[in-house]
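These notes open a run of structures that come right after.
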Structure I
Amino acid sequence: MSQFFQIHPDNPQARLVSQAVDIIRQGGVVVYPTDSAYALGCHIGDKSALDRIRRIRKLDDRHNFTLVCRDLSEISTYAKVDNSAYRLLRHCTPGPYTFILKATSEVPRRLMHPKRKTVGLRVPDNRVASALLEDLGEPLMSVTLIMPGEDLPLIDPYDIREILEHEVDLVIDGGYCGMEATTVVDLADDVPLVLRAGKGDVAPFED
């Protein structure tokens with residue numbers, strides 16, 4: 001049976017944030033809010049938690065997980081960022097974007113694209129997510145909470161608890177955060193390529 005925390009969307013309670021981070025560090029799978037939709041997250045180094053998320057979402061080995069980071073400097077630890085990519089990242093973070101970049105050696109191999117050696121990264125503009133990341137001190141391994149066979153993410157924390165109460169360790173109710181996925185931009189090559197138009201404005205990546 002999963003735990004259920006109501007964390008204030010504007011003033012996250014430090015005690016509950018700390019308890020949530022303890023669950024993540026102990027190998028838990030958590031549902032948490034972002035600036036685009038609710039997401040599933042776990043510790044970056046935990047293979048069994050990753051496998052549980054794959055089972056919940058019915059994902060194959062080719063699915064790109066995202067490292068959700070505190071800030072731009074943390075992105076540069078896990079991805080190779082040249083000057084032009086840095087300018088775009090600085091302009092668009094925090095915000096509802098996922099960026100595909102060449103991974104550094106800090107990224108576990110199982111999180112990389114098997115051929116391109118890329119990884120997805122983002123910095124969410126959400127106070128609950130930011131508080132979790134600040135307390136955790138490292139990125140969350142994450143995917144949007146879209147159930148198998150569905151096109152849109154789950155949006156109601158009470159529905160999420162009912163559906164996933166035996167599948168996850170914690171559901172965080174951080175209020176309404178929308179149902180539109182992030183805009184995904186591939187910055188691994190010379191020219192930015194919008195792979196998915198979502199909540200984030202695509203204008204900065206167009207000529």
Structure II
Amino acid sequence: MLSILFVVIGMNVLISSQVFKSNAWREKLILSPYLIKHDGQWYRLFSHSWIHADWQHLLFNMASLYFLGDLILNNWIDVYGDIKGTGLFLFLYFAGGVAATIFPYLKNQDNSSYRALGASGAVSAVIFAAILWNPTMKLGILFIPFPIPAYIFGPLYLLIEYFAMRNIKTGVAHDAHLGGALFGILFVLFLNLDKGKDFVHLFF
């Protein structure tokens with residue numbers, strides 16, 4: 001059976017590749033809190049997660065989704081079975097993408113010039129679900145030349161994103177990354193509170 005993960009990745013590639021050719025479609029699907037609030041275009045809460053700025057943006061998100069998405073999907077299939085495990089993964093991805101829009105929406109609902117796109121928020125939800133479920137696995141981060149345990153990587157990543165959100169203007173939606181990450185954490189705690197206890201025990 002074709003993994004649902006490949007279906008999600010394939011949809012991202014297909015939709016994004018079409019948007020690369022059409023600015024009109026990009027504008028129809030991009031996240032605009034202003035249009036959501038003032039024109040009722042609520043579909044943008046979902047549609048922005050399927051389009052990307054360029055191939056580099058798309059490939060980075062899909063590579064992250066592939067490696068850690070495959071891990072958490074198989075974890076949940078092992079524990080909950082094929083149907084429920086796959087359903088939980090899909091909910092994590094879709095709801096994580098929507099949750100990632102909460103901070104940008106609240107901050108920019110009256111800002112007609114704000115635009116955002118990409119699956120980064122949904123991918124952040126998947127990454128942090130995988131981190132909380134597998135806290136002893138080793139992960140790499142750009143400026144550290146060696147892998148570090150996930151229970152160190154996770155808090156470090158959140159601190160970097162928070163600092164960047166408050167202090168650095170790069171056009172990157174750090175608030176969306178944080179929103180997705182927090183959703184991934186909360187979803188795992190809802191499924192299995194002991195995972196949170198294990199993570200805290202390891203960290204401290």
Checklist entry - Quick one: helix-only ellipticity at 222 nm (-39500 (n - 2.57) for each DSSP H run of 4 or more, over all residues; to 500) came out at -8000 when computed from one of I, II, so which one is it? => result I
Checklist entry - Who wins on distance in nm of label points 7 Å out along Cα→Cβ at positions 6 and 190 among I, II, i.e. which is largest? => result I
Checklist outcome for this item: Output 18.2 (mean count of other Cβ atoms within 10 Å over residues 22-29, calculated) maps, among I, II, to structure I
Checklist entry - Which one of I, II has distance in nm of label points 7 Å out along Cα→Cβ at positions 46 and 174, as calculated from the coordinates, equal to 1.6? => result I
Checklist entry - Can you say which of I, II returns 34 when relative contact order in percent (Cα under 8 Å, 6 or more apart) is computed? => result I
Next on the checklist: Can you rank I, II by Rg/Rh (Cα atoms, Kirkwood Rh), for residues 86-181 alone and just name the one with the largest value?
Outcome noted: II
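Each reported figure results from applying straightforward, stated rules to the coordinates on display, with no laboratory input. Please read all numbers here as calculations on a predicted model, not as lab measurements. Cβ atoms are built from the backbone, for glycine too; each structure is taken alone.
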